[in-house]
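Listed after this line are the structures, all set down as structure tokens.
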Structure 1
């Protein structure tokens, strides 16, 4: 699993183009302030490690990054451009959904960008230490 995190003063998206045939309706544009944007790629090897193992690893990393950036707001964004290896759509979506629930249960405000869509993005990301974090989990 690869994770690229941006602390953002503002993050906004507008659904632009569907890229999965069975993707649900994406809803409208959304915007968030003072949040982490977590661009996440789940890899094929993650499936053999199991969903619970990967969920725990991802959530712990996101909680650490949120503490370092003094925010409790996290946006999960599927970003299949960090590696050549890709897990199945089903495994990836399940991991995202499970991580969202675990983070909400820990009192984080969490959202997911629409799964199965390309998005127009607006990112206002300041430049300071730990505002951008890359990890291979």
Structure 2
């Protein structure tokens, strides 16, 4: 079965590398590093260089490693927004928290159907409001 493919919403570049989703990031103390996320929706494991320290609760800036554009969601600045194409070639918007240790992910279909994942996820409308 084909795995999900993740794309930058700005340049449409592929963010998958091996079995990870790759981002260029910067922490609140100005340190920069790559973060490699688990590509499974609702899986919250990640890898990064041991010298790139991340502190639970800190807000991380995520950028596309290809075009360098900021990936903050326009719906809520505390979330990253990327595109996903699933094994059926359906496209979705994926939002995940920029806060280290916060396990909340939202998958939005083209018809605005929403699935939420993670123990820290709250009702989508409470977090993002109603949108068209």
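In table form, for the structure just shown:
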read-out	value
For 2.2 (distance in nm of label points 7 Å out along Cα→Cβ at positions 7 and 31, calculated) the corresponding structure among 1, 2	1
FRET efficiency 1/(1 + (r/R0)^6) of positions 23 and 111 (r between Cβ atoms, R0 = 30 Å, to 0.05) derived as 0.95 - corresponding label from 1, 2	1
Winner on mean count of other Cβ atoms within 10 Å over residues 55-62 once structures 1, 2 are ranked, highest first	1
Top of 1, 2 by distance in nm of label points 7 Å out along Cα→Cβ at positions 15 and 95, largest first	1
Comparison of 1, 2 by relative contact order in percent (Cα under 8 Å, 6 or more apart) - largest value held by	1
Structure (1, 2) behind the derived value -500 of helix-only ellipticity at 222 nm (-39500 (n - 2.57) for each DSSP H run of 4 or more, over all residues; to 500)	2
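Only the coordinates and a few stated rules stand behind these numbers; no lab work does. All of these numbers come straight from a predicted model, not from anything done at the bench. Cβ atoms are built from the backbone, for glycine too; each structure is taken alone.
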